[in-house]
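Below are structures written as structure tokens.
We did not get these values from a lab; they are worked out from the coordinates using the rules stated. Predicted model, so just to flag it, every value in this text is computed and none were measured.
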Structure I
Amino acid sequence: MPTIEQLEKLLAVDPNDPFVHYGIGQERAKLGEHAQAIECFNEALRLDPSYCYAYYFKAISLKEIGRRDEAQDIIRVGIDHAQSAGDMKARSELETLLQTIS
């Protein structure tokens, strides 16, 4: 995975790329910067509401900072989007995550 600095350079080229926001969120989460990661996942989802794994990792970051109810809510939204997109793998992974957070 590229570094945050590399991803931010890509973001400067195309600030509307949801994958770059998602990638920065992933890297922030790895550093334990969950509030910043959530902001990145939010932006990825604003740009592409069907980006199912952004829901997944946003939920994990929410759980990590003690916002379990919000995490469960965002997982449910992600499940709906995965279902609509026909992404059964993402749906299954989100459902499993919901069970572990509940």
Structure II
Amino acid sequence: MVSFEDFKKLSIKIARIKEVKDHPNADKLYVVKVDIGGEEKELVAGIKKAYKPEELIGKLVAVVDNMAPATIRGVESNGMILAAQDGENMAVISPDKDISSGATVK
């Protein structure tokens, strides 16, 4: 079980996807540049099976903003795009209304 205090340590924010590139060393990963309220970050995301790059550009998504950097197949990832998966189906978590990038998910 995760306590409420532990959950509050997560900083989940809305980000706008600015750029999507194929990961140079992995077939199922993208390298994604996002804008989180005026701050740009580069993330590695395992969403390539579910989305083409053009479907993601400009999309608002929920991102864990305060994760420790992790090197994934040679590329540093500075956060995580949240997604849901049901078998083969995958969907990024996205607000249903337009909201500013950098907005806090509560």
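Laid out as a table, the results:
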{"quantity": "With helix-only ellipticity at 222 nm (-39500 (n - 2.57) for each DSSP H run of 4 or more, over all residues; to 500) derived as -26000, matching label from I, II", "calculated": "I"}
{"quantity": "Which of I, II leads on relative contact order in percent (Cα under 8 Å, 6 or more apart), largest value", "calculated": "II"}
